[in-house]
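Next up: some structures, all given as structure tokens.
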Structure 1
Amino acid sequence: MKEKLYTIPLNDAVNAGDECPFCYIERNVEQDLMDFVLGSCASYMESDVREDTDREGFCRTHMKKMFDYGNTLGNGWILKTYYKKLLSEMDGEFRHFKPQKQSMGDKLRKIAPKNSVADWVQKKESTCYICDRFQKEYERYLDTFFYLYEKDPDFKARIAKSKGFCLHHFGELCSSADTRLSEKEKETFFPEIFEIMQKNMERMSADVDWLIEKFDYQNKDADWKNSKDAIQRGMQNIRGGYPADPVYKMNK
């Protein structure tokens, strides 16, 4: 099938030979978003971007990554207007707050009464500018994956020969297949993808086994095979991501 602009990133991810093409995409998209938020394009100085970051904020994970990224001034500007909006909202929440009475039945069942301030904090923590934008892009990559898997025999063959997927993204593929494939397509997709996962999880397990065996003095001169980086790949296969990646920093 002739490659199209929207299929290039996914084809690149599969061709990279990574443990999981969706981990590969996730890293690239997240780094692009970090560059957009704090990089040299100075989007944090644009009022419409800051309105969005003030409203959505950032999760704990991305706050840490933003700090590690290294743009002190950019982070300062983002926090400056975020705090102003936060304090304004907080003032309103505190002024209108009324503790709710707890019924005897709720006390016995240890059910806490509704707390408007706690609900407000929970809502503030439920959004993240980077997570939310990544999720929208990720959904498009899932659409592209199933389109190519069903329409492009070469893509399907490369997936069959690949290292499969991490458990996290495998689960999301399975869930997405239920809404993106017909009943007939599911009959072939699931057995094929299960076989790929079974084979590659066994491969990963064997790499970890041999890594441990290499610590036996009897095997000190034996070939490492594919086990030298089995820890980081094994962790990636279970939870996704890249445990051994260095901190992503601003390109000054």
Structure 2
Amino acid sequence: MEKLLDNKTILIAGAGGLLGTRLVPALLKQGARVIAADISLNVMLERLSSLGVDVKNERLISCQLDVTKEDSVKAFFAEQVNIDGAVNATYPRNKTYGKHFFDVSPDSFNENLSLHLGSAFLFTQQFAAYFKQHQRPLSLVNISSIYGVIAPKFEIYDNTSMTMPVEYAAIKSAIQHLNKYVVAYVNDSRFRINCVSPGGIFDHQPEAFLAAYKEKTHGAGMLDVEDIVGAVLFLLSEQSRFVTGQNIVVDDGFSL
């Protein structure tokens, strides 16, 4: 039986992260050849191995990539000849990221926009340049968020030290429009970019937050990172051949 991504080569940027480490085995299972890239090669390989991924699999290529550096991204794409799709699952940020609204300095805000949104622009720009050069069908999935779609529900952060960072909202909403801009600019049915916008993903948050968040969903509460994978696989596959510039929300009704 043919698999969803048989004979396709898929690049995962941020393959050592929370989502990236789950995408790698899912893509391999669906028949893809995977290029797993991250800023720290050793950390990525350790995390993949800890999840049971055979890092010596002949269909898995591991490499270092810093998406915040123009030279790194350009050099990376210059070496590639047969990519069919990519997922940008990176999450670059500075040490002061995540402060409460009135505590965020303009310098910190601008630095985080440059790191995260700036690298999303760079990666997407070079992916488009790769298409222009090689003229082969390509699908890119960028990761946005429900908080790129709706305003935060700040009440769920009551009784915790957590907040929803203003930088995150600005970046994730902008990524969705960046996608639309680039596919409209390139204007070719063979070149697609889409977003997946997850709801909250469980990562050992405080109990008070988990309970308050669950009340805003249809019962699932915080999602497991595995719940996001299916939407990404769909957008990389031929099943979504003419889906472009779109955003798939995966949140069990949180944003309704």
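Ranked by distance in nm of label points 7 Å out along Cα→Cβ at positions 31 and 183, which of 1, 2 sits at the highest value? Sorting by distance in nm of label points 7 Å out along Cα→Cβ at positions 31 and 183 in descending order puts 1 first. The maximum of volume of the Cα convex hull per residue in Å³, for residues 87-230 alone over structures 1, 2, that is, the highest value, falls on 1. Consider the structures 1, 2: one of them gives 1.19 for Rg/Rh (Cα atoms, Kirkwood Rh), for residues 151-198 alone as calculated from the coordinates. Say which. The value was obtained from structure 2. Which structure, out of 1, 2, was helix-only ellipticity at 222 nm (-39500 (n - 2.57) for each DSSP H run of 4 or more, over all residues; to 500) derived from, given a value of -11500? Of the structures listed, the value fits 2. Quick check: 2.5 is what I get for distance in nm of label points 7 Å out along Cα→Cβ at positions 143 and 191, calculated from one of 1, 2. Which structure matches? Structure of origin is 2. Taking relative contact order in percent (Cα under 8 Å, 6 or more apart) as the criterion, the highest value among 1, 2 goes to 1.
Comparing Cα Rg over 2.2 N^0.38 Å across 1, 2, which structure shows the greatest value?
Largest calculated value belongs to 1.
FYI, it's all coordinate maths here, none of it is from the lab. If you're wondering where the values come from, they're calculated on a predicted model, not measured in any experiment. Cβ atoms are built from the backbone, for glycine too; each structure is taken alone.
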